[in-house]
Structure 1
Amino acid sequence: MTPPAAAPSLALLLTPGAGSGREHPTLVAVEAAAGLPTARIDFWYRRQGRRAPDRAPKLVACVIEEAAALVAAAGIAPEGLVLGGRSMGGRICSMAVAAGLPAAGLVLISYPLHPPGRPDRLRVEHFEGLRVPCLFVSGTRDAFASPAELTEHAGAIGGPVTHEWLEGCGHELKGRDDEVAAAVRAWLRGLSAR
């Protein structure tokens with residue numbers, strides 16, 4: 001966890017995608033740029049040395065447990081927690097918040113709107129339950145969500161939605177970690193000013 005420079009009002013919980021862990025370069029870059037107390041976590045299945053993710057309820061339970069630990073460690077109100085991460089990690093955080101986990105906002109990097117080539121299998125049923133500010137950082141060539149698809153479905157979110165598009169990037173956003181981190185940092189500063 002990054003130590004706070006002053007008494008914080010916000011903290012950031014970052015979660016990885018299904019095939020990676022807390023050391024993913026994008027998450028490391030976001031933590032370095034955030035300027036907030038930050039925890040990058042691994043889901044339980046990863047800590048147990050398994051490759052296949054648990055089902056969503058178990059992943060959500062992990063986020064809830066880690067959120068409580070970060071709130072306590074950072075000394076903030078539960079409503080001061082910003083959650084998110086890459087791909088599956090961001091999706092699970094958004095599901096936890098839609099189910100009632102207090103949050104100041106969501107950072108959703110490469111949100112997996114649907115499996116590649118399966119636009120009929122949308123992962124948006126919980127969007128209407130989101131009432132917090134949301135930042136989506138996505139590549140314009142992401143097979144999991146085109147800009148048009150993501151913009152359309154994010155319209156169901158009740159909180160303010162910001163989209164940052166990385167031109168020509170696919171789902172991995174390869175080589176663009178600094179841009180992702182800068183987008184998240186700028187959005188977090190706007191959130192702090194609210």
Structure 2
Amino acid sequence: MELSYSHSQSQRLLRQRNMLALAVAALGAITVGLFLVTVSRDREVVLQPVLRSSLTLSSAGVSRDYLEMITRDTVVLTLDRSPQNLEYWMNEVLEITAPRVQGRIKADLMKIVSEQRGSSIAQFFTIQKMKIDTANLRSEVTGELHTIVGNKVISSENRTFRYDWEYSGLSLKLIGFGMVTPDKGNEP
């Protein structure tokens with residue numbers, strides 16, 4: 001009798017072990033499946049609207065509206081400066097710059113800071129039009145660049161500036177900017 005009781009107990013324990021192993025295997029397969037779905041799926045972050053519409057960032061790419069708004073804010077940051085805000089200006093431009101180009105851009109900004117420090121020259125830019133290229137992550141902004149010495153506007157010139165961007169993960173970073181000079185041979 002003890003032998004048959006012992007055998008039935010062993011069979012019951014084997015069934016429980018097999019059911020537990022099957023449950024562990026099923027949960028492991030579900031975990032792997034969920035991990036693969038999570039990794040392969042585009043990530044999105046919904047940004048609070050500051051202006052005209054809600055924005056969504058996606059790992060699939062940059063939307064036109066987002067690139068336009070970032071360009072507009074960056075234009076104001078990079079082209080509006082005075083001797084009183086040079087340190088802030090340089091630090092904030094470097095904050096939005098991609099790490100791989102920060103050294104080069106900082107060297108260029110340091111030249112501007114050393115030239116303008118102690119002077120009474122300020123400048124500001126008024127945007128007239130903007131061209132956005134989301135495929136190449138490039139923005140071109142045209143407008144009036146005003147230069148002020150003391151309290152007097154000494155020049156107001158129509159200029160175009162180009163901004164190049166890098167999008168990695170959900171982060172858009174500046175990799176280069178500068179004034180576009182028209183080709184003399186291509187002008188009508």
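No value in this document is a laboratory result; all are computed from the given coordinates. Predicted model, so just to flag it, every value in this text is computed and none were measured. Cβ atoms are built from the backbone, for glycine too; each structure is taken alone.
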Report summary line: Matching 7.0 (distance in nm of label points 7 Å out along Cα→Cβ at positions 29 and 157, computed) against labels 1, 2 points to structure 2
Requested in this report: Work out Rg/Rh (Cα atoms, Kirkwood Rh) for each of structures 1, 2, then name the structure with the largest result.
Outcome: 2
Report task. Give the label, chosen from 1, 2, of the structure having the highest value of mean count of other Cβ atoms within 10 Å over residues 13-20. Result -> 1
Report summary line: For FRET efficiency 1/(1 + (r/R0)^6) of positions 61 and 165 (r between Cβ atoms, R0 = 25 Å, to 0.05), structure among 1, 2 ranking highest is 2
Query raised in the report: In terms of FRET efficiency 1/(1 + (r/R0)^6) of positions 21 and 125 (r between Cβ atoms, R0 = 25 Å, to 0.05), which of structures 1, 2 is highest?
Result: 1
Query raised in the report: For mean count of other Cβ atoms within 10 Å over residues 133-140, which of 1, 2 scores largest?
Result: 1
Query raised in the report: If we compute relative contact order in percent (Cα under 8 Å, 6 or more apart) for structures 1, 2, which one ends up with the highest value?
Result: 1
Requested in this report: Tell me which of 1, 2 gives -14500 when you compute helix-only ellipticity at 222 nm (-39500 (n - 2.57) for each DSSP H run of 4 or more, over all residues; to 500).
Outcome: 2
